[in-house]
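The structures come next, written out as structure tokens.
None of the figures in this text is laboratory data; all of them are computed from the coordinates on show. Because the structure is predicted, anything quoted here is derived from the model rather than measured. Cβ atoms are built from the backbone, for glycine too; each structure is taken alone.
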Structure P
Amino acid sequence: MQAKTPALQWRKRGLLIVGVLATLIALGSARYFFMPASEAGAGASAAHFQQYSARLIPHIAGGVIALLIGPWQFSTRLRARRPRLHRWLGYVYFGAVALGSVAGFLMALVSMGGIGTHTGFAVLACLWLATAALALRAALRRDFVAHRRWMVRNYALTFAAVTLRIELPFMVAALGLPFLTAYAIVAWLCWAPNAVVAEAIAARG
């Protein structure tokens, strides 16, 4: 049996960490399906989101599904042993991203914090949908190298749901920033660094 290279070992460990964090955030976000936003959230943001449940719930549903499925789609074992399952999970994933991104764009228009926040989340929603569409097109053309690269970029944007929930409490609790100030920063910081890292990974193939 061929020994695993250090790069492969680190890649598997990184994917495991990403998968665990994504699952925890997805399960935590699922509480919105069982209780009003005003009870599921906290503070002024919960009361704000309560007004837009018709947009919020589809956004969360798409995000939860994409977060949970995404890490499995990077499994070489799944792709090799169960290609049909990989393909159908991919279609579910793309449907979830389409739902989540469109609803996310509508949520961005009514997000708290002003034009900077609106723009940050709106750009994220547009890039999330665009990278998914490009990944799907590459797969349908059987250009699997390009497909994988676009999926890396896309899941990095999906993972913004995780980085947002790490960064926002840190900025408020540890740095002492007012919530709206931190929220406006996180509207960009939750996804822009992810995109840079994804580009570096995609460039390596």
Structure Q
Amino acid sequence: MQQITSTVAPLDKSNVDTDQIIPKQFLTSVERTGFGDFLFDAWRYQDEGYLGQDCSQRKLQQDFVLNKPEYKGAKILLARENFGCGSSREHAPWALKEYGFEVIIATSFADIFYNNCFNNQILPIHLDSQEIEKLFSYTNLAVGAKLSVDLTKQIISFNDTTIRFGIDSFRKTCLLKNLDEIAVSLTYTYKIKQYEQKRKQVTPWMFADIAEQL
């Protein structure tokens, strides 16, 4: 992603843990898909869900932010401190990504969740508490308010307000080029092959066929 303008969904909660993002009963699958309908399952629905369930027939919690029509299709999620705490399940960013979120803005993130976001092409932005309050005030005044996030310039903008955010340069490059850790490694395929060829010349016994050594 380079730039995105979208409705922002204000989740006015602190310490949102990964079990709230995607409950434990959905962890039996290790596929990256099939979790979007169950994002924040206990908050979105009146019953407890299960993997593979048809969620179109479930009763909604009408007061939950993602169930309100003005936030349908939001790609930016706004929260408070310590978002993504709890277990290290990567299912949490899988669910957020499949639901449609591309940017999460919070005061702070749990470390493992923060790293998992980048591996799944989600931009986590941490801002200080005053800036977060400013964003919540904006969303409260204008229901269905939109934000523009420019990763290249590292700015968030709305109305006449601009907020700058920091990001590690390597992670920024990976997001801009749509690369995960494996894809980054593959960009060095030629150098890896060169190294292997050199090692074969210096230590040929390390590459000998096992059968030949017996």
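Where does the value 18 come from, among P, Q, when relative contact order in percent (Cα under 8 Å, 6 or more apart) is the thing being computed? All intermediate terms of the calculation are to be shown ahead of the outcome.
Numbers: P: 18; Q: 23.
Answer by label: P.
Computing helix-only ellipticity at 222 nm (-39500 (n - 2.57) for each DSSP H run of 4 or more, over all residues; to 500) gives -9000 for which of P, Q? Value -9000 for helix-only ellipticity at 222 nm (-39500 (n - 2.57) for each DSSP H run of 4 or more, over all residues; to 500) corresponds to Q out of P, Q.
For mean count of other Cβ atoms within 10 Å over residues 14-21, which of P, Q scores largest? Intermediate results must be reported in sequence, preceding the final value.
Details: P: 14.0; Q: 19.1.
Of structures P, Q, the maximum of mean count of other Cβ atoms within 10 Å over residues 14-21 occurs in Q.
Could you tell me which structure in P, Q was used to calculate log10 I(q)/I(0) by the Debye sum over Cα atoms at q = 0.07, 0.09, 0.10, 0.19 Å⁻¹ as -0.21, -0.35, -0.43, -1.45? The structure behind it is P.
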